[in-house]
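FYI, it's all coordinate maths here, none of it is from the lab. Owing to the predicted nature of the structure, the values given are computational and were not obtained by experimental measurement. Cβ atoms are built from the backbone, for glycine too; each structure is taken alone.
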Structure I
Amino acid sequence: MGTIRVATFNVENLLQRFNFHSYGQLSSERALRLLGVGEDTPEYMPLRKSLAIALTDDSRQQTGQAIRDTEADIICLQEVENKTILDDFHQFYLNRTGCAHYGWRRCLEGNDTRGIDVAVMSRQRIKVTSHAEVTFGDLDLFNEELCQYGLSEGESIFRRDCLEVTVMVGAKPLSIFVCHFKSMSGGREQTRCVREAEAEAVRQIITKSFPDPATGDWLIVGDLNDYISEPGHGLGPLFGDGFACNLLERLPEEERWTHYYPGGNAKHQIDYILASPALAAWNPSAVPTVIRGGQPYRVPGLAELSRYPRTGYDRPKASDHCPVAITLEL
């Protein structure tokens with residue numbers, strides 16, 4: 001028998017390259033406008049770059065503190081560009097928080113056109129397998145909705161990847177499937193069919209590894225980019241018949257949110273730790289922790305929260321997501 005603490009965290013654009021010409025609000029940077037530096041002045045671009053670097057440094061210090069506070073043995077990440085930046089972030093930021101060393105770090109190239117991949121860091125040896133090349137045709141999941149959305153049968157199902165991570169917990173293996181599903185950009189209903197196909201693909205991959213999935217030791221973790229608190233989500237294949245258990249449902253409803261969307265002033269759970277029925281039943285008292293210290297001050301309802309140093313009203317911040325962690329026994 002052994003225990004392991006598992007966490008998931010969308011770190012929001014941990015990128016090695018930087019496009020100074022399209023960095024959100026930097027296209028009309030408010031601080032420079034306040035100082036009277038217009039876009040047509042020679043000082044504008046050098047100052048804009050300097051500000052972007054300073055904001056990135058602050059944000060990554062906060063990202064490191066959020067990861068430290070998970071106290072995880074293995075942490076599954078979304079929106080990491082490559083192994084090089086993962087190693088650099090670990091060396092130059094995470095190590096300086098006093099966080100324990102993650103000696104095993106993996107980031108395999110997925111399908112995202114922006115290069116934001118899923119990754120994993122572990123304090124013990126892991127085995128990692130990518131499913132990025134699995135197509136709709138491979139799993140017989142292509143349908144008319146996907147065709148109308150503009151996809152084809154030969155395309156990869158996963159918009160990023162389903163990274164299968166195996167780690168030993170005592171004498172038993174635990175399989176963790178790290179995912180980052182299609183975003184709701186373009187409309188929740190319009191993109192639902194893609195997330196539904198991704199969810200069904202994860203289910204089929206698990207069923208192939210575990211002929212009786214209900215009794216297996218497995219987790220699905222990551223940013224699934226949809227919320228089950230309201231109808232119309234695309235995660236039905238994972239929840240419809242009790243295939244997986246949402247461990248965040250062990251928290252009070254108002255504490256389950258992991259992402260704040262300022263455009264709609266809405267908090268939702270879109271980051272998940274899902275367990276097999278057997279693993280959930282074996283850990284009836286295990287309750288997840290949601291770490292919010294890196295959330296910006298604009299998020300309502302957190303007036304009493306102690307934030308990390310230099311956290312701003314909307315930036316800098318650790319991420320637009322909150323990390324989630326839980327300790328499980330096998």
Structure II
Amino acid sequence: MHRIRVLIVEDSLVFRELLVQNLNRDPEIEVVATARDPYEARDAIIKYKPDVMTLDIELPRMSGLEFLRKLMPQYPMPVVMISALSTKVFDALSSGAVDFVAKPLVTDRSRLAEFISTELPNKIKTASVARLGNVRRRAEDVKMSPVLKGGKKTIIAIGASTGGTEAIAALAQEFGPDVPGIVVVQHMPAGFTKMYAERLNEKCRVTVKEAVSGDTVLPGRMLIAPGGEEHMELVMTGGEYQVRCRKAPKVNGHCPSVDVLFDSVARTAGKNALGIILTGMGGDGAKGLLAMRQAGARTIGQDESSCVVYGMPKVAYELGAVEYQEKLSDIVRKTYALLNMM
């Protein structure tokens with residue numbers, strides 16, 4: 001079996017050695033080289049030709065973000081960013097990184113154990129099969145959305161994982177302020193979803209915010225589930241759609257989980273909902289999207305050709321949950337067409 005050849009770029013000796021020791025225990029991963037800064041990393045890439053690189057945001061001599069921007073045009077390769085809580089990670093994703101993980105404190109043993117045994121290895125494995133040509137494919141020129149005819153009180157639910165930050169941004173920048181309320185689960189660590197929502201809010205015609213329990217789902221508003229320990233569900237309160245965020249164990253290895261959101265939308269909104277499942281590894285959201293379709297909702301899955309990782313949409317399609325498969329660039333057009341039929 002071919003092991004995934006990994007280059008670790010990390011300036012901390014303690015953290016670097018910790019990553020080497022633990023990643024090499026995974027039978028699917030082999031750390032072929034390490035580097036303390038981008039200059040050493042450049043030489044290691046040429047010499048060892050790694051399959052995947054992990055890259056710290058903050059590095060000496062040149063930042064990880066600056067190195068990524070210089071690297072990708074010359075040596076395109078799957079990169080997983082390791083970042084403390086910072087908006088720079090979203091600049092890295094826009095610059096071609098496949099995904100990121102939140103960097104734990106070495107003193108936080110339980111968090112560190114999960115990071116080195118599960119989170120980072122899973123991100124590396126996902127990155128190794130990512131379609132690099134789709135990582136930076138987004139809505140550079142925002143198209144004007146069609147006008148909705150109005151009518152029934154509808155809702156849109158979106159789920160995504162790897163590659164989803166850019167995919168969701170592409171959709172959000174196309175939606176007009178007349179779009180029905182949108183609820184979103186994007187797999188992301190705690191703290192980052194608030195920064196992500198604020199970043200989208202500055203760029204979009206819809207209002208975007210990190211959800212808190214009791215938020216009302218309103219037309220022209222996108223609510224993003226908080227990353228970390230809470231699942232987000234759709235509920236009906238006083239005749240209005242609202243979201244409820246609650247702490248609970250992971251579902252399908254994730255919290256928040258797309259399945260939890262989609263299941264609640266199926267129960268609460270039924271045929272007055274539209275579900276969209278985007279790029280991501282694994283199967284989270286597939287069963288929930290099927291529940292939505294069985295409840296009468298319209299459903300869309302991102303097609304293989306435009307996904308960074310065709311995992312979640314593929315599982316959903318194979319289950320019969322996807323009514324229409326569309327390229328990322330065509331999803332908003334199809335969404336408006338379906339909404340006008342509801």
Name the one structure among I, II that helix-only ellipticity at 222 nm (-39500 (n - 2.57) for each DSSP H run of 4 or more, over all residues; to 500) of -7000 was derived from.
I
Of the structures labelled I, II, which one yields 0.55 when FRET efficiency 1/(1 + (r/R0)^6) of positions 126 and 214 (r between Cβ atoms, R0 = 25 Å, to 0.05) is computed from its coordinates?
I
With distance in nm of label points 7 Å out along Cα→Cβ at positions 14 and 294 as the yardstick, tell me which of I, II scores highest.
II
I, II: which one has volume of the Cα convex hull per residue in Å³, for residues 118-253 alone, as calculated, at 118?
II
For distance in nm of label points 7 Å out along Cα→Cβ at positions 62 and 238, which structure out of I, II has the highest calculated value?
II
0.45 is what came out when FRET efficiency 1/(1 + (r/R0)^6) of positions 86 and 182 (r between Cβ atoms, R0 = 25 Å, to 0.05) was calculated for one structure; which of I, II is it?
II
If you rank structures I, II by relative contact order in percent (Cα under 8 Å, 6 or more apart), which sits at the top with the largest value?
I
